[in-house]
1. With distance in nm of label points 7 Å out along Cα→Cβ at positions 7 and 23 computed per structure, which member of I, II shows the largest figure?
2. Can you spot which of I, II the value 40 was calculated from, given it is relative contact order in percent (Cα under 8 Å, 6 or more apart)?
3. From which structure (I, II) was Rg and Dmax of the Cα atoms in Å calculated, if the value obtained is 15.3, 53?
Structure I
Amino acid sequence: MSIKKSLVVIGNGMVGQNFLASLMASQCKDSYHITTFCEEPRPAYDRVHLSAFFSGKTAAD
């Protein structure tokens, strides 16, 4: 049995979510016990492109 390392992510904004998504896609995801701390009860959203979204455009546009 291998001992997992602890990984703490503070903040669940775009950076935290992208970091965790990259980690989950990697080979080393099972090496960590992951804890996140955040104030928001929902997953992060792309605040940078939010205005364009409401104007009928998407981030890809």
Structure II
Amino acid sequence: MTALLEQHLPSGSFEPVQAADGMPTIYVPREQLVDTLRALRDTPELRYAFLADITAVDY
């Protein structure tokens, strides 16, 4: 998934992480969130149709 996403987004626009539950997980800066979600939805090889979780941290 991340290799395909890297082809459609600028370098450094997300960070893949290893989730304890095995779910595909990436950290995305707020400035890249909309573009990342569009790429996940609109890239024919990905075609994501379900967002399991979205969270934020405000320091």
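Every number here is computed from the coordinates shown, using simple stated rules; none is lab data. Quick caveat, the model's predicted, so the values are computed rather than measured. Cβ atoms are built from the backbone, for glycine too; each structure is taken alone.
1. Of structures I, II, the maximum of distance in nm of label points 7 Å out along Cα→Cβ at positions 7 and 23 occurs in II.
2. This value belongs to structure I.
3. Value 15.3, 53 for Rg and Dmax of the Cα atoms in Å corresponds to I out of I, II.
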